[in-house]
Structure I
Amino acid sequence: MERVEAELFTDGGNDAVVRLQGRHFPGVLIQGDTLGILHADLTEVAELCAAGDLEEARLAVGVLQADLGAKLRRYSEALEAHGIRLPF
């Protein structure tokens, strides 16, 4: 393990916006349990599509889209608050 310094643009909770040394743009720190949940949600969508249950798949995608949208808004707001242009 290597210890490094990072700039923290939001509070240190879930989905913290941080910039590591040597990086131009900050990133989003996603906790391991949250990463596991995102993967499980996406797996569920794939399984629903494979089973032909498109209505349930649409609902599951909507939840996933809302969650990722909230993370993207938090990221965008943090960069805007610090005068950094978005990388996309």
Structure II
Amino acid sequence: MKIELFYTPGCAKCAGTTTALKAAAVVAVPSVEWCEVDVLDDLDRAVDLGVLTLPALAIDGELAFATLPTVEQLIAELHRRNEGRGHGA
């Protein structure tokens, strides 16, 4: 499972919650791949996924959260998606 966090450098909101979200993702799905995507470096990718505001979060190439979720929301979504895979990551 791959999570992409879309952000811009200097975004206080992005930096403030990223660590907690990443830690929660690793606990929920130990094999998760966490990527931080600077939209200034990869704007085309963000546009292709439909990212309109920052920060945003995509899971497995699909925009899952148009704004940052809470830790609880992220964990619930990761569990839901992982169950759909038959508990494989």
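Read-outs throughout are calculated quantities, based only on the coordinates presented, and are distinct from any laboratory measurement. Since we're looking at a predicted model, the values are computed, not measured. Cβ atoms are built from the backbone, for glycine too; each structure is taken alone.
Summary table
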| item | result |
| --- | --- |
| log10 I(q)/I(0) by the Debye sum over Cα atoms at q = 0.14, 0.16 Å⁻¹ derived as -0.44, -0.58 - corresponding label from I, II | II |
| Distance in nm of label points 7 Å out along Cα→Cβ at positions 6 and 54 - highest-scoring structure of I, II | I |
| Top of I, II by FRET efficiency 1/(1 + (r/R0)^6) of positions 22 and 46 (r between Cβ atoms, R0 = 30 Å, to 0.05), largest first | II |
| Answer label among I, II for the case where helix-only ellipticity at 222 nm (-39500 (n - 2.57) for each DSSP H run of 4 or more, over all residues; to 500), calculated from the coordinates, equals -13500 | II |
| For relative contact order in percent (Cα under 8 Å, 6 or more apart) computed as 38, the structure of I, II it came from | II |
